[in-house]
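Next up: some structures, all given as structure tokens.
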Structure I
Amino acid sequence: MKNAKLSEAKNAKNDEFYTQYEDIQREVNAYLEYDPNVFRGKTVLLPCDDPEWSNFTRFFAQNFENFGLKKLISTSFAYESKNFKGAYQLSFFEEEAPQFDESKTKTHGKIFTLTRDSNKSGVIDIDDLEWQYLEGDGDFRSDEVKALRDEADIIITNPPFSLYREFIDWIFEKEKKFIIIGNKNSVTFKEVFPLIMQNKMWSGKTGWGGGMWFETKNPDDVDKVIDGVNMKNVSSVWFSNLEHGKRHEPLQLMTMADNLKFSKHKEIKEYGYQKYDNYDAIEVPFTDAIPSDYNGVMGVPISFLEKYCPEQFEILGTSDNGIIPDEYKTTFGLTQKFVDDYYRAGGKGAYQEGNPTAGLYKKGVATMIYKRIFIRKRAQK
């Protein structure tokens, strides 16, 4: 259901989801615990933002001195350029500023910068933000914002869901460090998965449990109201190329025999570890059911990435976009018998020719499988 909601948002290009302060704090703390100086002397860019309302800007501005930042830059996207506009709300912050321009407020983006104690209070914080209108609407793909990207050391944001692929390309065009939010299924995108395989991008520390709750400005896109604020739950998680300690913690696993006896998952006890109908790998539907003593190829759910330790496993490919190294390829394509059996048993989904994990038999019933990542245990040195 949550994935469906994200798809709906993407199709409608409703990108107005605002990240909660606590979620930002929880994720950023993971990188600080691993390296207390990760932000020291760095310029941080918060693009695709709305600084007057954003918790990203608030969080990093309030922690400017604690983190030892060199410069904080935050940009907003013009109201008239947004796909979902809603009611226009002029902030007191902008309206009272001497540079306020009524002719630009809806059509131009804004840039907020923080570098110094501008109000002479003795500390550098959110009250020292200085702003001006951008020349354009603040689109991250504009030359104006690209120049800010080039200046930055680290990019942190919740990018528009509808432009996620383009945003990833935008970051890697200049090989920037980043902490961003993306939907869970994005790991199998052809623009994203190779980066994960090549160890250029990985899961952040938080968010995999039950999706993330965002404030939404769209009154027709609300899951529940919390303290008077419209909120929506979206199947999304953090991704980064900054190190955090959890990334190098190996999974504690049972042997295959012990899993078959003691696993908490009924499916493992009932069906065991089956091989796919059209690919030489075993189906492991739960990350904690990965057998510690199996050395062959395994198909695991995409949520495995939350627990992925690169020293423990290697990622070989994914079923969703056919990214499989030649050495692991077999003849793809389900047997006609499997397809006939699947529809005869009441199956209504489509199967994709060439999808190595399209299905397997469960007690004689042909069953289609969800997206899988192929992994193999690394040889211990």
Structure II
Amino acid sequence: MKKQIIAGLAVLTLLTGFTGCAGTSTTGTSAGGTSTAETTVTEAAAAAQDTADTSALEKTDFSLGTLNSTAHLLGFVAAEEGFFKEEGLNVTVTQFSSASELANALESEKLDVAFIGSVPTLTFQSQGHELSVFGGAMTNGHGYVIKHEKNDESKNGIEKLVDRNVASVKNSIQDAELQILLKNAGIEIGEGEGKVNIVYFDSQKDAYAALANDSIDAASVYSPYASLAQSQGYDIVYRCSEEEALKNQPCCRQVAYTPSLEKYPNSFKAFERALIKAYKFTQENEDKTITDVKQYIDIEEDLIRTEVYGGYGTSNPDPDKQGTAALKNSIVELGYTEDYDFDAHYNTKIYSEALESLIAESPDDKVYAELKAHFDEFE
């Protein structure tokens, strides 16, 4: 079988409704022409608008683009708990299908912020796109799953994919991690005995749906697809958080159109303050966090709990510049992209100032202190 996109697959029934939304919603169209769910905040969140000081903000209407991932919960919680409103922002959350759609929407200024995977962000930057990272959204939370009947239990981890056809997404953290592990294990990519045949798809949703096809044995996943897969009878090949070479891997980053960061610094700082508040909330309110996430990712609450609090990934607003720089070097070595001026596309000032301002307001807050210690170590 050639490395090509397989067309005509029947999308799994569960996935057809995997774009849940809350509050008042309307249907819109993303930059790539994909139908999306635009979600407004709840009435409780909207009430905070009346007390927000918007005098210093360059703009107050913000649009945030996400994927269908529980890992993007910082945006969901900030909206549902009113943190955007507290900061004087009116934020619309819109779900997209792929990193390329999100990037296109940023550059056309249809979005102000997008949660985009670190690997596609790095490749877009290297290709000359005016996109900058200014915060984090997700660390780890991805891996690969395999059909139970194709799972050789005598093998461990990446070895299970040998002699298998594996659905993946080109220019994704899942694919880059797979290639890192294959390289480390001395396993070749391609058709033939002893190799792993990678079949590429346009989106994670398509790659996962490809498991319904007899010709696909395994597939990449990001949160919450691993838990979904297990609930449907598939086996876990590996989770990146459990692989020594992939631990603490920065995945989705907060990305903006570079000229917008320069034009609206106070508004982006307000946005970041809201996400930091959301992170604090997730550390102190597990059940309500799960309720908030379910408004956007409509799957069983126990699956959300596993993905968010099971230790397989974290949603942290820290930019983690050091980790992302190390990942950049890895994908350059893999041949994913050419090297480029990484520092010119990484803005840590917004996060730093947002966090410092919150610490000034709550100097004894333990969560903020932990974030500050992490930033100081990994900036």
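The value -11000 for helix-only ellipticity at 222 nm (-39500 (n - 2.57) for each DSSP H run of 4 or more, over all residues; to 500) was derived from one model only; which of I, II is it?
The value was obtained from structure II.
Here relative contact order in percent (Cα under 8 Å, 6 or more apart) was calculated and came to 14; which of the structures I, II was it taken from?
Label of the source structure: I.
Can you spot which of I, II the value 1.02 was calculated from, given it is Rg/Rh (Cα atoms, Kirkwood Rh)?
I
Quick check for you: by mean count of other Cβ atoms within 10 Å over residues 137-144, which of I, II is greatest?
By mean count of other Cβ atoms within 10 Å over residues 137-144, the leading structure of I, II is II.
Where a number appears in this text, it was derived from the coordinates with a stated rule and is not lab data. Since the structure is predicted, the reported quantities are computational estimates derived from the model, not experimental observations. Cβ atoms are built from the backbone, for glycine too; each structure is taken alone.
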